[in-house]
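Below are structures written as structure tokens.
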Structure I
Amino acid sequence: MSLEALPPLRDALAEHGLMAKKAFGQHFLLDLNITRKIARLAELSPGDRVIEVGPGPGGLTRALLETGAQVIAIEKDQRFRPLLEDLVTAAQSSVGAGALTLEFADALLADEAALTAGGPGHVVSNLPYNVGTALLIKWLTGPWRPASMTLMFQREVAQRIVAAVDAPAYGRLAVIAQATSHAGIVMDVPARAFTPPPKVESAVVRLTPRADRPSPARLDALQKLTAAAFGQRRKMLRASLKGLGGEPLIEAAGLNPQARAETIDVAGFLRLADAWIAAR
């Protein structure tokens, strides 16, 4: 069986008696026009290694395979094994041996470097809503560095990733994402595109790594400082950062101790990180 000969996703789900599980944050994207657009936005080349988290019935997986990419699909829900194994067989016929590899595991615990054989890899996923932010932080700050990420989130989360300083959505996620990556919303996806429809709209964010990505030590400092600063975001920095160095630290970074976290841009937080490292 080839990819072209696969049954429509709705028919495949019905055949296997599968429905979305709320506990796993599942909402199926069955419109192949949308999944193909996401695959195009990922700007993949034939042979690229791609990690997909939460493939579910494999709608986005099909679109990724059509690009000629080598897809590693990480799925926690064993119910999808028979359906995805059918897709492995179809991919082998249409693309070649090894086009699709299945990994049934918790993506939060996955070793991406091992999955991509130590080489570069991209991440393209319609992320489960309940773990999307945690996975993004893992990929932004961990030892494995994706060549690019094209990820679907709840629109509210997407806006937090790309928010500018002093915007209502600006916070810790924006600082970490923008310190490590160039990030932008590239596509909006309405709730009606999903089965079952979620109660929120969604958006696709594309992230590519910055050439001046902070060092691991700097990233560790940035995570600690943003957690403290935005954990008490209505307080002045001299209060929220009191346990990490207080006013001397803030002044060493050239910032106003009376400022609040949402008024400090990414460059300001990076200076805070440098000052914190220098003071240790």
Structure II
Amino acid sequence: MTILHSASEVLRCFSDERPELTLTDIVALRGAPKSSTSRLLNAMRDAGFLDVSKVGRKYRPAPLLTHLAHINKVDVSLLARADAAVRELVEETGHTGYVSALDHKDVIALAGHEGRHILRVATAVGRRLHASASATGRALLSRMEDRTIHSLYEKGMEVPSDKAPRSVAELIERLNLVRQKGYSEAYDETNHGVGALATVVVDPVKNLALSLCIAFPAATITQQDKDHIIARMIGVTAKLARHFNDQGQPITDTTRTRKSPTGEQQP
């Protein structure tokens, strides 16, 4: 058996029910010797296929794999059009832009364009953020019904900073503001000194949602700059919505449309 076949066996051990596994878990699932499995896991970690937590030495698929899985699942037309819209916004504003999707309680960047300003937010395609504590995440969550939000966070939520929502009730208050204004914003929540503005578009036929985001160093933007970005983002998002006949329908089954074979954590 080649190392590629062995690596594929390891990756198949992960699932939505088993997003993290210890060495002992993988040995039991594969039925392979512990020593050779340990060497294989270390090689996969060094190659960027696996991450390992500091607590409990639990392995999980690295962001590279979850990013590729999302690209494979997201409708090409929706992603391509959203990416083109973000590229247009980046060229106009000079700030960094992302297209992101929801993966349970995380949001993952699928595409990114780095801004041209000297001070700018670096792109990090494949990076994960807490959906509840990011502009992109709250834009996407705003298209879910409140009862779905309660179900999603029934076991609690991560609070990465004192600027982030601390309860489901507070999160829903912020989501109501997003629904009213048509955009989401975040400052100093997941990333210190970073501000972000985000909108969302849904393809109701495929039940797919993507967020458009512009991120910037918060200290470098004026209120006039922000108002201009918001107006442009709402405009390009409305154009996308007309194309996909997005009339504000709620996302009805995110576990089916955004299901990742791995799970994991990280605008």
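Bear in mind that the values in this text are calculations on the coordinates, not laboratory data. Owing to the predicted nature of the structure, the values given are computational and were not obtained by experimental measurement. Cβ atoms are built from the backbone, for glycine too; each structure is taken alone.
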Ranked by mean count of other Cβ atoms within 10 Å over residues 145-152, the structure on top of I, II with the greatest value is I
Of structures I, II, which gives 19.3 when Kirkwood radius over Cα pairs in Å is computed from the coordinates? II
If you rank structures I, II by distance in nm of label points 7 Å out along Cα→Cβ at positions 9 and 137, the highest one is II
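Given 24.6 as the derived value for mean count of other Cβ atoms within 10 Å over residues 49-56, which of the supplied structures I, II does it correspond to? Please report the intermediate quantities before stating the final value.
On the way: I: 24.6; II: 13.4.
Answer for the origin of the read-out: I.
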Can you say which of I, II returns 3.1 when distance in nm of label points 7 Å out along Cα→Cβ at positions 17 and 249 is computed? II
Structure (I, II) behind the derived value 2.1 of distance in nm of label points 7 Å out along Cα→Cβ at positions 57 and 81: I
